[in-house]
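Pasting the structures here.
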Structure 1
Amino acid sequence: MSEIVMDRITKRFADGFEAVKNMDLEVGDGEFMILVGPSGCGKSTALRMIAGLEDITDGQLRIGDEVVNEIAPKDRDIAMVFQNYALYPHMSVRDNMAFPLKLAKAPQEEIDRKVEEAARILDLTQHLDRRPANLSGGQRQRVAMGRAIVRDPKAFLMDEPLSNLDAKLRVQMRTEVSRIQSRLGTTTVYVTHDQTEAMTLGDRVAVMRTGVLQQVGSPAELYENPVNLFVAGFIGSPSMNFLPGELSGDRVKTALGELRLPDQARAGVGGDGGGRPVIVGIRPESFEDASLVGGDTRERGMTFTAKIDLVEQLGAEQYAYFQLEGEGVQSDELRELAEDAGGEDVPSSGEGQVVARLEAASGIKRGAEAELWLDLAKLHLFDPSSGKNLARS
């Protein structure tokens, strides 16, 4: 068995800064676990503690049935793939992939067999005698993965391995990484800043913020049932829309009008009276062109009119942007997401812009007044002070 168990793991540096705080995480045998979050959230530090490259201040780390807190990295039987390929330029692809086996003094017959097998898996057989300088970025990354695969380790640890690739190649390599991990069945912990990458690759995803694990679940669970405002804002592209609201019985007053709460949200707020401030979360796909919605579907929602500022035509779908009157949501969680260096598709805490994902058949035009439909069954309600999702309380 090669499960990885982090039991109340903490990393505290000499200056007192805690990069990871009381982290509890179990990665099952053969599972593909993604650690994701903004820059500086502690995800790479957590990975480095699993690898043994960072000392653990408190807590216990187990790989398989063995406690490895005091075990050297070379003795943990793990393999790492880094953001930088770290290939030896003077060696061929074959020699780069064989290098860890030669260090371990494996028999030449075993080295040849494992390199050939890894090359087949990675579609590198025709490149074995070439040098890294003559390969594309995607091919170099596959060589780096091949060097890890030949060791047949208990676990793969990957630290943003695709971030140096261009956008098109990154999408292609996501498919390759997923296929390879599924074929090998090796326990994998994968760190990324890209939430789209996290949602498309992982069996489960662990979202981190300022050293604290926020939520662990399948991509669908994180998307449909975020535990708090931070997870809701981080997961999804385009991001969830957030509106300030005020509870009034079984309805919430917003700039869109009075919205009828779905049953789950009503149960979450309980018997709270009117006047309680809340943050309303709406996914872009919860909107639709009202002219395309009819029958029973139309009955579970509401319609409203908005002036469309911009329409993005994407072929199979389109995004319509419009503004709402009044101030936007003020929240530390959303402000942190908006300020995250390199963050994309994250909400701004102080703007009233809303994005709606519409069917390609919609005839809505830029600058026109449009009637939109909102699915009320998919509203999310968050507590402004704690950020908790009230529907999960």
Structure 2
Amino acid sequence: MMPLMYDAIIVGAGPAGGTAACFLGEAGLRVLVLEKEALPRYKTCGGALSATLLTSIFSFSFQDVFEARPQAMAYALGNRLITIPDPQRRLRTVMRSRFDEIILSHARAEVVTGAAVRSVHEDAEGVRVECADGRVFHSRFLIGADGANSVVAHSLGLRRQRTLVAAIEAEAPAAPELLRRYGDALLFIFGELRDGYLWIFPKGDHLSVGAAALRPQPGELQATLQRVMARYGLNLDGVPIHGHPIPITVRREALHTRRCLLVGDAAGLADPISGEGIRLAIQSGKLAAESILADRIEDYSRQVWRQIGRNHALSLRLAWFFYRFLPLCYTLGVPNPSSTYAFLDLLSGQASYPEVIFRLLASLPLYLAARAFSLFTGLFAGQEQRQRLRQRFPE
């Protein structure tokens, strides 16, 4: 008896795998999704993303899974706090368990859970997938969406050299007062970690808190997270803290073979400056599906580099400059609303890093001029006030 042949097998049911399943299933292909865990499952993630991006890619609504709709971005450095309002409220926060599940629920695909893939074998006829429990599946094509420690990538000899950002995250219970204090903004905290940051994001009835850095010392992230969150009024004693490697691309490399493609974290596509990965996972899942449907797999790695990788090369340089000159950037760049709005457009898929950098540089002279004018008028007003006081109360 001939084994059942799928058109495509997708290993991993995260945003990248779910997106690919949606587009392939919609085109009429026979799709199988293999997920090693039972669904829904918890995933370590800050969970911030753009509602605009989702609307531009998917035809269904995500309203039921949004945890919060922040109306500002906030940045802390030491005792200084800068808040930039976002009147359009473009960002949302989600729990990955519910977010991943809603994407997959709209995919016309067969889903098998508890299927931990052990190895992948590719030949001229197709792809053979072996699971740890002995089950074997066959397909014409395969998409590896199985995360930073991708078994698919290892089996195919791809992504042998990886650069990882270390991250930890906790879903912290919070008193009503703290929920009100932190419920309206995404807060980023700088200056506590070298080449890294901490965050506090609102999520419905609790707060997502975490820390990420490029090369932290052993135990540094946990100790820093506990210390800084205590300063912000959050006690993490007894709260589970989850670790998660964030893979980033630092060079152009092959992300496909003849019949297999890597997407999302398996391809190392998290943003180097922010660690944000949902947007790139969705984008790469769509690119992979389009490459299979167009029978142009040989162009996949080039398309990923053109649309994502080149942006990451600039993001790395921007991250290096930002963290090396943090006080300068915090003083001159962060208070400039154009900086935040450029990054919001990036998260929405409406701008690239070259455009972001251009907008940062182009808006800087006008921002500095406006700031100088404000300081000058403030000083002049102060002189007038002192003159009035001298007239009323002569020495």
Entry that produces 130 once volume of the Cα convex hull per residue in Å³, for residues 142-229 alone is calculated, selected from 1, 2: 2
At a computed 31, 18, 11 (semi-axes √(5λ) of the Cα gyration tensor in Å, for residues 38-133 alone), which of 1, 2: 1
Computed 25, 48, 24, 3 for P(r) over Cα pairs in 20 Å bins from 0, in percent - originating structure among 1, 2: 1
Origin of the value 14.7, where Kirkwood radius over Cα pairs in Å, for residues 102-173 alone was derived from one of 1, 2: 2
Answer label among 1, 2 for the case where helix-only ellipticity at 222 nm (-39500 (n - 2.57) for each DSSP H run of 4 or more, over all residues; to 500), calculated from the coordinates, equals -7500: 1
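None of the figures in this text is laboratory data; all of them are computed from the coordinates on show. Note that the structure is a prediction, hence the values are computed from the model and not measured.
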